[in-house]
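Below, each structure is written out as structure tokens.
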Structure 1
Amino acid sequence: MFRRVLSQCALYTMRGVVRLPWQVQCAFGDAAGGLLYRLMRRRRKIAERNVALCFPRLAEPARLRIVRRHFRSLGLGLVEVALAWWGRDEQIAARSRIVGSEHLEAALSHGRGVILFGGHFTTFELGGRILASRFEVGATYRPDNDPWWDSMLRAGRGRYLSALVAHKDARAMVRYLGRNRILWYAPDQDYGGRRRVFARFFAERASTTTATAWLARKSGARIVPYASYRRTDDSGWDVVLGPALDGFPTGDDPADAERLNGVLEGQIARSIEQYLWIHRRFKTRPPGAPPVYDAALLRRRTGVR
């Protein structure tokens, strides 16, 4: 009950924030990021550990700066969620652009659907709204355990997405792609399960689902790299699409997983702090490898994995 009341208060606040001048919205996001950095101690430690694992050659002060900037990005991400759900079309269009739309159009011309492949960035909610202003887009999502919050997510995203498909409903994804539709799919979290391999991700080996290759093979859909970024001067956002991956999948699951992780690394390198570092990416370890998070960080909580 407390979580629901808190969530309702946050939603009402964010809905009001999008009516404020842009500079005030950015200031609100900055303040929210600073507050999250202080309050989300457990998630901060997870982010620090993830960044240290992925970038071991960076000095500690540089890694800590990335984490601080990441929490600022999380705060701005709250404003961007509100914009995605309640912002006016002209308000968003004036500050955004889509780069590489010709790659998506070319992939659609094959007639078998398109899988938008990317990771969880702090801008992903607004990025979907921007892309949906030009293309009909659906997305996979993880249903929330709280029915009330799940209905809020579906209502908010339903304002701009053509469909929401549960991330474990493979048959629904294949059916959707079979109608030559676009489906956003971000398989960069540690979902566990049997359909996975341990593939290189920066300086570590991460549990990586093979479902992306399976879905492409089953549906015949093309895979188009997709990412959204907040500009460094906070003036707006760029949604970036790349050419469809040639020769994918190959049938070699480890090689395909390594290739996709390589694409994701390139997307993250463009703006490291905007990637979602607070999830436990290395929770599942290769056989014989020691855990990288201590027991407190591995303890199951609701919300972000």
Structure 2
Amino acid sequence: MRIGVIGLGNIGGHLAGNLAADGHDVMVFDRDADARTAAEGRGATLASDAAGVAKSTEITLLSLPTPEIVSQVASEWQIGAAAGSILIDTSTNAPETVTALGEQLEKQGCQLLEAPLTGGAPGAKARMLVFMVGGDPAAFERCRPVLDALSRAVFYLGPLGTGNTAKLINSLLAFTSTWVSLEGLAMASRRGVDLRTMVEVVRTAGAGNFFIDRMVEGINERGRPAQFALELAAKDARLIDELASGSEVPAPVASQLRGILEAAVAGGLGGCDWSDLVVHMEQAAGVTLHLPPAKPEDA
């Protein structure tokens, strides 16, 4: 197929590379020269702008950081798009934004699918992403083989807006389990409880979660290259808070989460990887969180 990719960052670059490896004719665009060069090295062809991508492709994937940039680039893409073209927004977006954007594209005979994802850059590289799709069922079936080849799971949720609703709820659970786990570990550290023992207690006693069960093992590593920057997490937390408000669902935890992540960004951690959220907890609590190695019987 003739497939476009606009936005060649941590995720989009791997999407373009994998699609080219599958034998598709891949046309790409990004404002960053290094990202363009890397994509060309993976077998993609460069376009001069978003409209140029649209002119040369049947399906275009967007991988962009904010709803505002998605809307801007989609309008540029629309200039070159022929009737019947499909734009797939893989970014985390607001349900209202994708609904309005879908209506805008439909007037030209084009269609929008939302396909926000989880798995980050490692998942994109290894084809282990999870897509949460909303949009026209026929458009989804047309694009499903492409999404299947890039992922380990694809969920169709319903009309536009439902895919990002699912993604934001998943993020709410992942973000809050991470932060509340850091709160608990900080309290344990303050009281002199060995953190390895505390982790094993939680796992054994049944209160484990996404963070405690897996991610806590990397808590000692700081400053790794940003694969999911805290400033993007803060953007997602704002969208979660707005989703709750627009749904008229009381969500004090979502509101608190937004404040926590925005404070981390304000404190200079915005460009850091999500895993460095532990630094924000350490600064707030005045502790150092260090997880000793697992004992042989616990490994």
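Laboratory data are not the source of any read-out in this text; all were calculated from the coordinates shown. These numbers come from a predicted model, not from an experiment. Cβ atoms are built from the backbone, for glycine too; each structure is taken alone.
When relative contact order in percent (Cα under 8 Å, 6 or more apart) is computed for each of 1, 2, which one produces 23?
1
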For the read-out Rg/Rh (Cα atoms, Kirkwood Rh), a value of 0.94 was computed from one structure; give its label from 1, 2. 1
Mean count of other Cβ atoms within 10 Å over residues 94-101 from the coordinates reads 20.5; which among 1, 2: 2
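State the single structure among 1, 2 that was used to calculate distance in nm of label points 7 Å out along Cα→Cβ at positions 22 and 214, giving 2.2.
Details: 1: 4.4; 2: 2.2.
Computing distance in nm of label points 7 Å out along Cα→Cβ at positions 22 and 214 on every structure in 1, 2 gives 2.2 only for 2.
Going by distance in nm of label points 7 Å out along Cα→Cβ at positions 126 and 142, which of structures 1, 2 comes out largest? Before the final figure, lay out the partial values.
Working: 1: 2.3; 2: 3.4.
With respect to distance in nm of label points 7 Å out along Cα→Cβ at positions 126 and 142, the highest-scoring structure among 1, 2 is 2.
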Here distance in nm of label points 7 Å out along Cα→Cβ at positions 86 and 262 was calculated and came to 4.5; which of the structures 1, 2 was it taken from? 1
